[in-house]
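Down below are the structures I want you to see.
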Structure P
Amino acid sequence: MGKKRPDLELVPVYIDNVNRILPRGEFLPVPLLSCITIGPPIFLEAGEPKTEFLKRAREAVRRLKDL
C-alpha cells in the first residue's frame, strides 16, 4: 500500500487491554476498560525495503506501549 501511495500516512496505534474490550465469548464491546494511544504518522521512505519499514513500524508501536 505504501509503495502505491507514498503520500499515505500510516498511523501507529497501541490498544492497551485489548482482550478486555471484547472478552472471549462476549458479543458487546466494552471500550471503557482500555486505552488507545495514537502515534505520529510514519511514511514509507523512498527505496526502503518492506522488512525495514515493518521493523520501524513495530518499534513505533512499542514506543506507544511505554507512554
Structure Q
Amino acid sequence: MRAILGHADKSTSSPHARVEADVQRLRDCDLSDEDILTIHLIASYLNFVNRIALGLGVACISDEVEGYQT
C-alpha cells in the first residue's frame, strides 16, 4: 500500500520527476502493468476533479470532509 500511495503522491506533486524505478517499485509489489495503469488513472482523475472544484470555488459540506487531512 505504501508504494501505491507514494506513486500517487509523486504523480500529483511532481509528475515530471517520475522515473522507471518508481514504476518498478510497484511491479516489485506484484502489481501488473494494468494495475499500475489503474492506480495512475484513479489518482489522475481525483486530481482533475479536485482542480475543477478548487478552481470554481466549490464549497465542501463539513460533514463530508470531517476527518480528512489536507
Structure R
Amino acid sequence: MSQPGTKLAALRTVLKGAGPLLVAYSGGADSTFLLAEAVEVLGDAALGILADSPSLPRSALARALKTAKDC
C-alpha cells in the first residue's frame, strides 16, 4: 500500500506538469484539497471554478466561497 506522502508527491508531480489548471470546485473536502494543492504548486496558474445555479442553496454557495477564501 502506498504511503500518503508518496501519493501527495505524485499528485504534486502531476500538477507541476499540468500547466495552467482549472479545478471544478464544490466546497467539499476533495475539491478543496485539490484546489489548495494546485495553488501551492502552480500559484496564480491554478484557478477554482464554482458553477452557480438556482438549484444550489445560497448557504452552500456561501460556505464554498468562504472555504475558498480561507485556503
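Brief remarks follow.
- Among P, Q, R, structure where helix-only ellipticity at 222 nm (-39500 (n - 2.57) for each DSSP H run of 4 or more, over all residues; to 500) as derived comes to -19000: R
- Entry that produces 1.30 once Cα Rg over 2.2 N^0.38 Å is calculated, selected from P, Q, R: Q
No lab work stands behind these numbers, since they all come straight from the coordinates. Please read these numbers as outputs of a predicted model, since none were measured by experiment.
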